[in-house]
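Peer 1: Structures follow.
All of the numbers you see were taken from the coordinates with simple rules; none came from a lab. All values derive from a computational prediction rather than experimental measurement. Cβ atoms are built from the backbone, for glycine too; each structure is taken alone.
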Structure 1
Amino acid sequence: MKMHVVLVEPEIPQNTGNIARTCAAIGAKLHLVHPLGFDISEKQVKRAGLDYWDKLEIEEHDSFSKFLEKYKPENNNMYFVTTKGQHVYSDVDYSEMDEVFILFGKETKGLPEDTLKKYLDKTIRIPMRETIRSLNLSNSVAIVAYDIFRQCNFGNLEKISKYFD
């Protein structure tokens, strides 16, 4: 399976750095949708995944509308992760998909509401208590991404440690 992690206007460099490290670990392509709340060369971003940047595939997009023009939700397995999601992320069967896009919005506002309403049937959420606003963005990416790979029997990821031969 080819996974695409899409960050729409991320604001916190440390979150993006941690997400980049997760993407490198699972072989997911990272899409960064501008405007970013930081410079991609900032040391906080690189510090979180410094020795993984050369193992990461990144594609940058000038705007969310340009991303949606290039990768049309109607033609792709695309899921919008939001606290307003209509489905639990783990209820979707990803196991037969060759490619999947999981989209996450900016830390302070999430994804645009007009987009969520347009693709309401493709909105997914991570269950949590009612009194909690949201989870940290990098934690949310890791939860959803690893569950998708779990459903696919972890694909080509290493499942057995080679450290204790």
Structure 2
Amino acid sequence: MKKIFLIIAATCFVLSTAFAQEKSSLPNVTIKTLDGKNFNTTEFQNDGKPIIISFWALWCKPCQRELDAFNENYEDWQEETGVKIYAVSIDDSRSTSKVKPHVEGKDWGFEVLIDANSDFKRAMNVNMIPHTLLLDGNGKIVSQHTTYFEGAEHELYEEVKKIAGVK
């Protein structure tokens, strides 16, 4: 009887995992744009091209370095692969007013969103930042990493090129 239960449980797990992979990898959570407008996380789309989502905060120096590195390469990356980058600030409501001036000062060329209540962060099980997700053209997470070291952006871009079918 125990073996039958284990076989059924394993089969259910395999089927639920396969089903989960067929669905979009992103939850339905409302966050904000820099202008204070609502943005639903199911709206992360890029016409079948890769998407990078990076969770960051004003106080996180490695996050700043990663996003600066992304920004230095973003135009070339877009031209070559069509990738789209979204940076999601997890700064709380006390410091969100500083996010927009910071982003404008950095002149980042990608879209920046604000998750002041950490709803999206929790839904994505993000525990430490920077936390960067790479989504394929169907919106499924194909890789993710935490932390940043110089040159990590090039490793990420190699993955982007594979997804985009660029050699």
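Peer 1: When you work out distance in nm of label points 7 Å out along Cα→Cβ at positions 75 and 99 for each of the structures 1, 2, which one comes out largest?
Peer 2: Evaluating distance in nm of label points 7 Å out along Cα→Cβ at positions 75 and 99 on every structure, the highest lands on 2.
Peer 1: If distance in nm of label points 7 Å out along Cα→Cβ at positions 27 and 107 comes out at 3.1 when worked out from the coordinates, which of 1, 2 was used?
Peer 2: The read-out comes from structure 1.
Peer 1: Once percent of Cα pairs over 19 Å apart is calculated for every structure in 1, 2, which label goes with the largest value?
Peer 2: Top value of percent of Cα pairs over 19 Å apart, among 1, 2, belongs to structure 2.
Peer 1: Using the calculated result -13000 for helix-only ellipticity at 222 nm (-39500 (n - 2.57) for each DSSP H run of 4 or more, over all residues; to 500), pick out the matching structure from 1, 2.
Peer 2: 2
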